[in-house]
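K.L.:
Take a look at these structures.
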Structure 1
Amino acid sequence: MQVTETLNEGLKRGYTITVTAAELEAKVQEKLVEAQPEVEMKGFRKGKVPMAILRKQFGPRLLGDAMQDAIDGAMKDHFDKTGDRPALQPDVKMQGGDDWAEGRDVVVEMTYDCLPPIPELDASKITLDRLVVKADDASVDEALKNLASTAQSFDDRKKGAKAKDGDQITIDFKGSVDGDYFEGGT
């Protein structure tokens with residue numbers, strides 16, 4: 001497995017990961033050997049299915065799993081070695097994805113934005129200035145009037161009483177605009 005750096009600008013990183021066909025084949029073989037004792041197939045005793053039949057039956061799926069495991073392992077090793085911490089999930093694309101055939105190397109492009117390094121900070125050396133704002137009486141009175149006007153409570157009046165300035169009213173109406181009928185109320 002080979003990891004090659006392709007981009008290193010500011011916090012952007014790009015790498016090409018190459019997994020050889022031999023490495024993939026070894027992983028597939030390992031998975032087949034691991035699964036063989038548990039496989040039951042018609043005509044064979046449990047665990048006695050020949051490797052060629054297992055490869056024919058489960059090979060393509062195990063090849064996909066092996067590719068995923070190899071790429072995930074390469075990414076994990078890369079992050080462990082470099083100490084990079086990606087800000088988001090890395091963007092991983094396989095080169096020649098539709099043209100790839102079994103027996104060929106797998107080449108994957110990985111790009112990500114890494115988190116910037118955060119330096120150690122000694123909090124005991126930080127001093128803070130406490131800001132105190134003095135409010136004059138006129139500002140306090142104005143703020144209290146604004147609070148009082150927004151927190152009013154309204155008492156019900158007798159039915160048929162006239163509304164005065166400052167009262168809260170509810171209006172129910174029916175109307176139409178260009179022939180479209182609607183109802184409303186506030």
Structure 2
Amino acid sequence: MTQRQSIVSVYTEELPGLGTFELVRLDPAAHLDTIYAWVSARRAEFWGMTENSRDEVREIYEFLDGLETHHAYLMELDGTPIGIFQTYEPEHDPIGEYYPVQAGDFGIHLFLAPAEKEIQDFTGTVSAALFRFVFQVPARQRIVVEPDARNERALRRWKRLGFVFDAQVTLPHKTAQLAFLERSSAGR
């Protein structure tokens with residue numbers, strides 16, 4: 001079986017001006033070279049894995065792959081990897097201990113790979129597709145993000161995408177900025 005044959009696609013959408021966007025289940029072994037290069041780079045400091053070895057990164061994603069409440073996906077555009085998208089159920093994640101989780105809350109993490117060339121509104125277009133993926137499940141009413149409060153770039157991105165900022169919470173590994181996007185506000 002080739003690497004491409006082992007890929008499990010969970011979502012596909014044509015993005016005008018960009019191409020075919022696809023979410024594939026992240027395979028910790030098959031995708032290790034790609035994801036390790038991204039998460040170990042200096043620009044990925046807020047992803048929290050820059051000090052991890054290849055084996056540690058693989059083990060982290062193998063652990064995630066074994067959970068029913070957390071999922072990791074490789075984002076692809078016309079078959080080219082462009083980032084990592086992770087989802088989780090806040091009531092089954094440590095963040096759920098730091099805010100009052102509501103029914104319908106759904107957490108995400110987004111890592112965009114370094115761009116080879118600048119594309120106008122790339123982040124907005126890809127994020128809109130991710131929101132459509134999340135909200136295709138009717139029970140999901142609100143997206144939760146909790147970036148590092150020092151990550152100004154991520155904070156600007158989430159604000160630009162319509163997230164409403166809430167409290168900052170002190171986690172063992174970071175001070176996180178909670179932010180939420182209601183289903184009714186997505187895509188505006």
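Bear in mind that the values in this text are calculations on the coordinates, not laboratory data. These numbers come from a predicted model, not from an experiment. Cβ atoms are built from the backbone, for glycine too; each structure is taken alone.
K.L.:
For which of 1, 2 does P(r) over Cα pairs in 10 Å bins from 0, in percent, calculated from the coordinates, equal 7, 18, 13, 10, 8, 9, 14, 13, 7, 1?
P.N.:
1
K.L.:
Further question: Assuming 12.2 is mean count of other Cβ atoms within 10 Å over residues 88-95 as calculated from a single structure, say which of 1, 2 it is.
P.N.:
Clearly, the read-out refers to 1.
K.L.:
Which one of 1, 2 has helix-only ellipticity at 222 nm (-39500 (n - 2.57) for each DSSP H run of 4 or more, over all residues; to 500), as calculated from the coordinates, equal to -7000?
P.N.:
Computed on structure 2.
K.L.:
Suppose you compute semi-axes √(5λ) of the Cα gyration tensor in Å, for residues 64-159 alone for every structure in 1, 2: which one lands on 63, 29, 10?
P.N.:
Derived from the structure labelled 1.
K.L.:
Taking relative contact order in percent (Cα under 8 Å, 6 or more apart) from the coordinates of each of 1, 2, which one would give 15?
P.N.:
2
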